[in-house]
Structure 1
Amino acid sequence: MITIDDFAKVELRTAEVLSAEAHPNADRLLVLRIKVGEEERQLVAGIRAHYEPEALVGKTIVIVANLQPATLRGIESQGMLLAVKDGDRVCVLSPDGAVGSGLQVS
């Protein structure tokens, strides 16, 4: 169990996927260029088996915006997208309806 203070440290935001491509050095990873408000970032996500890159472009997703950057197979990831796993199926979380990028999720 975590406290509400611990949860309050996690900054969830909406982001628009600008581009997506297969990671050049990993079969399971996609590299996404995203827009969070006015800022552009790069994310590396382990969803390649579940999404064609072009299906993500233009999609609004939910990310952890204040996660410390990590290098995954040689490429820096500046956040983490949220997804749900249901058996073998993975679904990227996105708002139900059109919203802007960079909005706080609560």
Structure 2
Amino acid sequence: MKVKKGDTVLIISGKDRGKKGKILEAFPEESKVVVEGANLRKKHQRPKKSGEKGQIIELATPMSVSNVKLICPKCGKAAKTGHKITEKNKFRICKQCGQEI
């Protein structure tokens, strides 16, 4: 997976196409990510204590990582990512501007 928790992404397909958001959770084994404010579903929650009312809450559900594209923090564009390997470490680079992400 080329994206990780904390990255800002652009949703490129689905009902939330065009929205931007931050990745809250990543599931690399399933190739899914949870994006803040996208792919929301409503859940009816029962009251926990007596006298308390039940409520409807909105939850962000996982979406396929193929539906999101990483936004480069330097140039601000949705770009493809590459990897650059040095002697000590490996890091991601933006294919458009060439800067380290």
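Computed from the coordinates by the stated procedures, all read-outs in this text should not be read as laboratory data. The model shown is predicted, which means the values in this text are computed figures rather than measured ones. Cβ atoms are built from the backbone, for glycine too; each structure is taken alone.
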Quick check: 4.3 is what I get for distance in nm of label points 7 Å out along Cα→Cβ at positions 49 and 81, calculated from one of 1, 2. Which structure matches? 2
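Among 1, 2, considering only mean count of other Cβ atoms within 10 Å over residues 25-32, which has the greatest calculated value? Could you put the intermediate results ahead of the total?
Numbers: 1: 17.8; 2: 12.5.
Between 1, 2, the highest calculated value is found for 1.
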Suppose relative contact order in percent (Cα under 8 Å, 6 or more apart) works out to 21; of 1, 2, which structure was it derived from? 2
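Looking at structures 1, 2, which one was P(r) over Cα pairs in 5 Å bins from 0, in percent, for residues 33-72 alone calculated from, given that it came out as 5, 16, 33, 26, 17, 3? Let's see the in-between values first.
Details: 1: 5, 16, 33, 26, 17, 3; 2: 6, 20, 19, 16, 12, 11, 7, 5, 3, 1.
Structure 1 accounts for this read-out.
Once Kirkwood radius over Cα pairs in Å is calculated for every structure in 1, 2, which label goes with the largest value? Intermediate results must be reported in sequence, preceding the final value.
Values: 1: 14.2; 2: 15.3.
Top value of Kirkwood radius over Cα pairs in Å goes to structure 2.
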